Every structure is written in structure tokens, then in C-alpha cells.
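Asks: Take a look at the structures listed below.
All of the numbers you see were taken from the coordinates with simple rules; none came from a lab. None of the values given here were measured: they were computed from a predicted structure. Cβ atoms are built from the backbone, for glycine too; each structure is taken alone.
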Structure 1
Amino acid sequence: MKTKEVIGKIIKQENISTIDQNKLPNTFVINVPDPYKSYYNRFTHINKPSSIIFVTKTPNSFENILRTTKKINETYNLNLVAAKCEVNINRRKISGIRVRGINRYNEIPQIQQYYKDAGFDFAKSEKFEDLEALIRINRFMNIKELEKGFYHSSTEENAYYIEIPKHLNWDEFRTMTYEIKNNISDKNYDIALGILYKNGGITEILRVVRPNISIEMLKTIQEKYLKKLQ
């Protein structure tokens, strides 16, 4: 199947922690656990960062983040993937740059410096551990269609996307997900809410993360949500 690049948004709930070392002094950096690893064991030590958020004083445009990241990659021979990010913690909203492709935690300060040199202004340091947060990420996605309404990420091996016919707000999605997870035999997957901008409009989706998930399992998950949406 041909791979398509689309713009999308993912909304997910994660327990996040600040990074208190390996960062520029007095800056606010958040570690977001890998969706699949976090489902089984949120506290496993991972040498390679999965997702890092550089919290900024003010929101930055998606275009500026992409343009700056492209220049950093070209200048320093890196392979960073950055996105616009918003984090909600206890009704407090903070903005940042979600960065993937950092190989080691000790690389974070230098990468921060590249963004700082490009004009990004980082928020002052905070400290917390395992705090529940709602994260919204605007990003490009490379996807290929498995069957009508079902997609597999070409860049994230364990990520899949399922179309649904109706918009859900976060509270509706959370309630449905709780009920479905308690009434399905195989609960070993991570799920998030999202949208794709394609074909001149918005397509509502669910993002599922699980290694080697079958199309049958994806259809089962879709069916559970469709019944709730009726």
C-alpha cells in the first residue's frame, strides 16, 4: 500500500514526570513514557528517551517548530521529529515542543540549546513525578491503509489508526474507553483519541498502540466504539 503523509492531532492521557538532570539550567522539561511500555510498566528505566517536551513560556506555531527542526536536523545531522504540544495538568495549560529522535538523555541540553539559539524561550524549571496529564499533539503522520478505515503508521511500528464516524470529546472518550476495557477479553493495548486532516476535511480516529496487533483485533475495538456511538 502507498504511504500518505497527513497532518493530524492526537489527544492522550499519560502520567508524566519532569527531567531534573540532563537539561539546560532552570528549564522545564517533561518526559513522556512510551505508550506501549507505559501500559505494562510505567516505571521501567529506559535509556533512550521516547518523547521529550520542552516547555516554552508562550505557544509557538506549528510552522515555526517544523521549520526550526528541519534546520537543526540539516545543520547538525540529526533526525529529530518535533510537534506542537499542549499539556493540561489540573486545569492548567502549558505549551511546548514535543521532540522525538533523541538518542540519549545527556543529549537533551545540547538540543535545547539549538532551539534556544533559534529564538525559543523556555519556561522556568518545575519538578513533579508521575503526574496525570492530558496531552494534545499536532503533528505529521505517515500512514498506509490496511483496509478501508484502518491504517498503520509507516514511522511508528506499533501505532495503528481506526476511523470512527463521530466526534467525541475527551470525557465521552474516557467514559467509553473505561467501559470497553472492562468488557473486552484482551486489554493489552494503549488507545488515544485523534483526528486526521485529509481529503479536504476532518476524519475522526482512534490511535491504537500494540506490537503486531491483528486487523481482527482492530476491527473488534472499532466495533466496541461503534456500538457506544449508536
Structure 2
Amino acid sequence: MQIKLWGEWALFTRPEFKAEPHSYQVMPFTAAIGVLESIFWKPEIKYKINHIIVLNPISTFTIQRNMVQSKQIYGNVKRWIKNDGIGGYTAVGDRAQRNHVILRNIAYIIDFNFDLQTEEDLSNKYAAQIKRRIEKGQCFKQPYFGCREYIAYFGFPLPEDQPAPELKGEIDLGLMPKQMHFIPDKKGAISWRTAEGFVKGNVVTEFAHFVMRDGLVCYRN
């Protein structure tokens, strides 16, 4: 199956640039999976990205945004709510300006399929539902490119959707996220929903070496 994604801006933050976010050159596979889950989500579905086709030339720009230096703690927020905001957080003395390197005018074609984590074979049913969602522009929640303010639009690719001439050749993209693995652990930091219910555990990110050849992003062999 294929879906076309496009938008004005994107920020796929590299983990080594958390303080001043710097985007990957192209959309990581994990971000593509996140968009697909935003369009059609079921706990028994596991999306798999085969490859990504980059349509527009890679273009970046830099902006400065007001951020805060400290992290907020959930327990403090609950206490502020209980006390009607008394002792709440004020950002004035904690504000810091950060540079952000952002992608501009992005468009991709995502080639994907999915596996079912159930014994019952509902693949044809779910595939038809996914196609209807894409056709009608419906979604489970608003998809976005890295940050919620960078909205991702979606639809079916057209025959004329081809990589720009500027993308000819090979670009080594280095290590990029490939898949998020959820490891069950009763003492884990997060919870997620499966076909059997909620499970507690941790997340491990799998990285792979990627390359872009004539606009097509895939693993380096």
C-alpha cells in the first residue's frame, strides 16, 4: 500500500540535538509509522515501512523559539490544580531561546504494509478501512511531522508524483530510527495498549543505516 504525505514544515529531531533541535534530512521510518497510526489505529496492527520516496528537494531553515529550561513534574501539576493554581509554574524566569533547524515544503510517498497480532485474519477488512480513510481524508487523530504544529496532509499518490531532479544520485543519511520496540516490564516507565489490554514496560529504539538513492530511502545493504 502507498500513501502520499505533504506539508509546509517538519521537525524530525535528531537525538544528539535535543537542546537545539536539528531535523533529520528526511522523514524517519518511525515518524512514518506514527502518521499511519494517526490515520488508522488498532492495537493489533503493527505497521511496517518498506521504503519512503522523497518528492521535493531537501530544504531547511532556522528559527528561534521561546522554550523553558526545566522539565515539569506530573505530581507538581496535580498539586497546582488541587490548589487552584497556587504555587503554579511561571515561565518568565525560566525562558530560553533555542535555534531550530526545520525542513520546509516536504512531500513523501510511504510504501507500507502491516501485520496483525491476532489469530483471526482481518487483513482484508483493515486494508479496505485504511484505503477509505486515505480517500476521505479521515483520521484517528491529526497526523503531524514531528511536532503537532507541523500538520501532515495525506492522500493517494498520483502518477505524476515523482522525485525532483535535484534528488538524483546517492546521499548517505547515516543512522536513523527504524522501529520502536515495546519491551514488557512490570517496573517499566510507560504503558501501552495491546490486543490483550494495557501492558507496562519500556521502549527501545532500533536504529539502522539509511541511504537515499534517486529519492528512494531504504536500508543500506
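Asks: Of the structures 1, 2, report the one carrying the highest value of distance in nm of label points 7 Å out along Cα→Cβ at positions 106 and 210. Mind dumping the intermediate values first?
Replies: Working: 1: 3.9; 2: 0.9.
The structure with the largest value is 1.
Asks: Just checking, which of 1, 2 has the largest value of distance in nm of label points 7 Å out along Cα→Cβ at positions 18 and 98?
Replies: Largest value of distance in nm of label points 7 Å out along Cα→Cβ at positions 18 and 98: 1.
Asks: Which one of 1, 2 has helix-only ellipticity at 222 nm (-39500 (n - 2.57) for each DSSP H run of 4 or more, over all residues; to 500), as calculated from the coordinates, equal to -8000?
Replies: Considering all the candidates, the number was obtained from 1.
Asks: Kindly point out which one of 1, 2 the value 27 was derived from, the read-out being relative contact order in percent (Cα under 8 Å, 6 or more apart). Numbers along the way, then the final one.
Replies: Details: 1: 27; 2: 30.
Among 1, 2, the structure yielding 27 for relative contact order in percent (Cα under 8 Å, 6 or more apart) is 1.
Asks: State the single structure among 1, 2 that was used to calculate Kirkwood radius over Cα pairs in Å, for residues 34-81 alone, giving 16.4.
Replies: On the way: 1: 13.2; 2: 16.4.
Matching structure: 2.
Asks: Check the numbers for mean count of other Cβ atoms within 10 Å over residues 154-161 across 1, 2 and tell me which is largest.
Replies: Working: 1: 17.9; 2: 12.6.
Biggest value here belongs to 1.
Asks: A value of 1.02 was computed for Cα Rg over 2.2 N^0.38 Å; which of 1, 2 is the source structure? It would help to have the intermediate numbers written out before the result.
Replies: Details: 1: 1.02; 2: 1.15.
Working through the options, I get structure 1.
Asks: Thinking of 1, 2, which structure, once distance in nm of label points 7 Å out along Cα→Cβ at positions 58 and 74 is computed, gives back 2.6? All intermediate terms of the calculation are to be shown ahead of the outcome.
Replies: Working: 1: 2.6; 2: 3.7.
Of the options listed, only 1 reproduces it.
Asks: Right, here's the next one. Out of 1, 2, which structure matches 1.5 when distance in nm of label points 7 Å out along Cα→Cβ at positions 2 and 26 is calculated? Intermediate values should be presented prior to the final figure.
Replies: Details: 1: 5.3; 2: 1.5.
Comparing all candidates, it corresponds to 2.
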